[in-house]
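Please go over the structures that come below.
None of the figures in this text is laboratory data; all of them are computed from the coordinates on show. Treat the numbers as computed from the prediction; the structure is a model and nothing was measured.
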Structure 1
Amino acid sequence: MATKTRGARPARTGDQLGPKSANYHTHALTRGLVLLDLLASAPSPMTLTGMHEHTGLPKSTLVRLLAALTEMRFVVRVDERPAYRLGHKVMALADAYVSSVDFSAAAGSYLDELARETQQTANLGLLDGREVVHVCVRQPDRPLRFETSPGARDSTHSTGLGKMLLAGVAAGRLPAHLPAEPFPARTDRTITSLDEMSKEVRRTGRRGYAVDDTENSAGLRCLAVPVTVKEQPLAALSVSGPAGEFTPKRQKEYLELLHATAGRLADDHDVVAVLLGMHASMSEP
């Protein structure tokens, strides 16, 4: 009986495989790459029959391609059906790809535009235990602005980035990402209890953005939104600046720009690859 693979791409005929620029001399390479792409999209090992159904390639051709990929350790045969999955050699390529990406340039171009359009400081942050790590920062070209730098750390309980990141944490894990009660009061508006913070995080999750209303620094406001990839919040994106400039009208404009920029970041494969690596390396308390 034919094997159906959930999540794999629709079948393509042999003539449809690969780019139109492929010629006789590149067909073997193109088909091998198509097989790797197909295996990467499958949630479980694929049988030879399954690959035949999805690619339209003759089984004899698939056997030859798989033999070469297996010998090079890009593919592993897992049983006698036979079925195959990606091999460890693919990880070396993935690691090399991620390490070659200039994250500051890749993500920074989006934050540059956001800082220019809002005239506020744009900041991309990740959750690391009980802290927020600023991984990319761009500032507007003006003397009055919020100052921070990549690599700087801040509190989760008093910042817009922190609240937005906490909104993606399971309720039972929330205390592990917060300081001991009472939380340090950065200003007279800082939330200092777990009960109130839990309510604030739920509000943040429902509305889809976080607000730091002079809670981390007197006179400073911040709005933050999630950067979500495949329903997983990987990071948070914010703009921060003088509280008096965050009028209701401006806040609406800022949020539109934040959501649009977060969407572009989530659609950029280079940015997402590095964020995934960073996210995996962050500590759990």
Structure 2
Amino acid sequence: MGKRIFSTVSLWTVLGLALWFFRTNGALVIVTLVSVLTLREFYQLMHASGYDPFDKFGMVIGGFITLAPWFQVQFGWSMNLLLPASVIVFAIRLLGERTPETRVESLASTLFGIVYVAVMLQYLVAIITPVPGDTVTPTGRLLLCLWLIAVAKFCDTGALLAGMAFGKHKMSPQISPKKTWEGAVGGVLVSMGVGAFVAWLARDQFPAHMTPLVAALMAAPIGIVGIVADLVESVLKRRANIKDSGRTIPGIGGMFDLSDSLILVAPIGYFLFRLP
């Protein structure tokens, strides 16, 4: 627990300093790195599961797809064809680079990783990236992204503490034996409290509709979906027979263990913020 607390405080400190000094550019670099490193660990899980994804090229494509909203705004480049083009490339490569026994799994695991990680996390980039005629300041966009991350990650912390204190009824013993319904409720309540508090602190930068009450209500589905995303990662790790996706972060595990809850909540947050 001590390592987990230290890593959590350190990560929030690094994130805060990066955003303070480097603003939007720093946030874009962080999200892209998180996406690529998460995709790397996803492909490692696929290899451990007996599949054979095209991991290196998949990570390159994933990085560009994650940054697609920024390329669109900055240069007017539409990246809509990047995913279909990658499907064609991978389909051609598997004919000569994979055996008949692994071709289907190679293609499926490679593309699923890109969609599940890179396409979903590009919504964090869309939240961060200022657009012409914006109704929210660049600082406001950064704070919205921080709000989303805080709501999702504090749900993890709240669920852990509530589960340790009150947990009795297992949520999904075959997938994640330590998760309880009591912990999940506690996590969502913590998310709602954090969401309301951060919205109050950033009330001058947030969209007008995001009052503390509305922010608390918005935080509830985000917390719930974050729990689902954590269970999905547990499914992948169980299939690979691996406890943690990596050892990048002491007390937490790998980058995928850190980013798992953000993957599914990123598009929900973008929708709820009503950003242009």
Structure 3
Amino acid sequence: MTDRTGLALYDRAASQAAGGIIEVYSTSFALAARMLGPRVRAHVRHVYALVRIADEVVDGPAAQAGVDTAGRARILDGLEREVDAALADGFSANPVVHAFAGTARACGISADLTAPFFASMRTDLTTVVHDPASHDAYVYGSAEVVGLMCLAVFVNAGTTVPVRPAPDLVVGARRLGRAFQDVNFLRDRADDAALLGRDYLAIGDDHDRDRVLDGVDADLAAAAAVIGILPPDCRRAVTAAHDLFAALSRRLRSAPPDAARVRVPTSAKLAVAARAWLGGAPQGVRS
């Protein structure tokens, strides 16, 4: 097989396709990903590209294209079957799935993590108002397992035989993913209600909002405590992501409940990235 038709070429093309998805959809994530070491950078992009595509099946483009709820469920089921087959076979005709499967097979990511992820994506097609139990189940599948996938990459990329990450790192990855998701729920709350009819947090008053932010801050603090034991080529990027969401948490706490979508200005994002790049420890959420 020549270089122009071989698997290595397809692997590179699939990886570039996944990277392109991330560059278009998330400037903040793309910035943090550039801070990862080359050992892990492409793998993390592969994970997030699959997550992004699944989310686009559930919301936005698929619906705008005229695909009804049943149709989106079929597409999502098909995507999960593609992922399962690629995990087993090592190949997919879908470049994003192929890139993800290569990462998953190399780093020990299995259906134990992909199945709850797809289950949470399906929830968005059937559940519009969450109670605490359904919120926790949704967040585990939609965010915590993504953190665990990234942790598997951090620990296992470049190794011969994948191993289980240390328990403290598992807890930290889950809590960081949960903090990220709840911050996104808070700042997207008005759009989720107006455009999608969804309520993930069941916030009735300012006390409920403060309770959610207190949980976010506790999760961010717990995650910060273990960033220092991650592999060195991952710490700066994770610190930058942590500090960006800590900044969002602070801005949400000081903003009125009916404020427009809270953002961190580009200049502040760059300052967060620079501080992390220079080796700064994760910042406190209420500083």
*Using helix-only ellipticity at 222 nm (-39500 (n - 2.57) for each DSSP H run of 4 or more, over all residues; to 500) as the calculated read-out, with -22500 as its value, let me know the right label among 1, 2, 3.*
3
*Given 14 for relative contact order in percent (Cα under 8 Å, 6 or more apart), calculated: source structure among 1, 2, 3*: 1
*Thinking of 1, 2, 3, which structure, once Rg/Rh (Cα atoms, Kirkwood Rh) is computed, gives back 0.98?*
2
